[in-house]
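Right after this note come the structures.
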Structure P
Amino acid sequence: IVRHSNGLAYSSRNARLTPEQKEQAVVIRQAMLQARDEFHAGGDVSKVKEHAAAMIEGVPGTSIDYLEIVDAETMQPLAVNRKPALMAAAVYFGDVRLIDNIEL
């Protein structure tokens, strides 16, 4: 994924965001980095997802379409902390749907 200097993933959809939403959208990356740290520390998968979701939902005007931790090889949701894993998200900022992912 190619990113802006603030961590927001490059996307043609970004042009539809207001300047304020562009600033707020970096919360996706921040939540995923926090999730990666928690996951590496052995955090419970459901708690890791819960914390990331709370961080994203703390931004007014956001709506999570999905936020999932999956096996990086099978793309099936994980119930337990094991590698290789990936967190994938789709988050609405107003009517703009942004997607992102990170290796855990």
Structure Q
Amino acid sequence: MPAYEQAVGVVRPGGVISRVGVPQYEEAPIGFASLFRHNIRLTGGPAPVRADIEELLPDILDGTIEPGKVFDTTTDLDGVPAGYRDMDERKSLKVLIKP
């Protein structure tokens, strides 16, 4: 919610507020009348991870890219259910699975 509020506070008339990933709220936390009045567009969608995974995953696995700014938990395959639960309960942002 704070990210939306900040975006509304800084977007210029005619600007765009965009989000990447699965929405965490059923409704936009800001009134659509306010967006309409200032000709602001709210858009977004899932991240296109499949487009980049073949190029980036090897660099993550060999340590060339440090994913620590995104992944805050690491688990093996047995820990996947707990990892999803932790993300659902907001205990983890993203879980890196190392087979």
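Each value in this text was obtained by applying a stated rule to the coordinates, not by laboratory testing. As the structure is a prediction and not an experimental result, all values here were calculated from the model. Cβ atoms are built from the backbone, for glycine too; each structure is taken alone.
Computing semi-axes √(5λ) of the Cα gyration tensor in Å gives 24, 13, 12 for which of P, Q? Source structure for this number: P. P, Q: which one has relative contact order in percent (Cα under 8 Å, 6 or more apart), as calculated, at 21? Label of the originating structure: Q.
Matching task: 2.4 is the computed value of distance in nm of label points 7 Å out along Cα→Cβ at positions 5 and 21. Pick the structure from P, Q. Answer by label: P. Taking distance in nm of label points 7 Å out along Cα→Cβ at positions 13 and 69 as the criterion, the top-ranked structure out of P, Q is Q, with the highest value.
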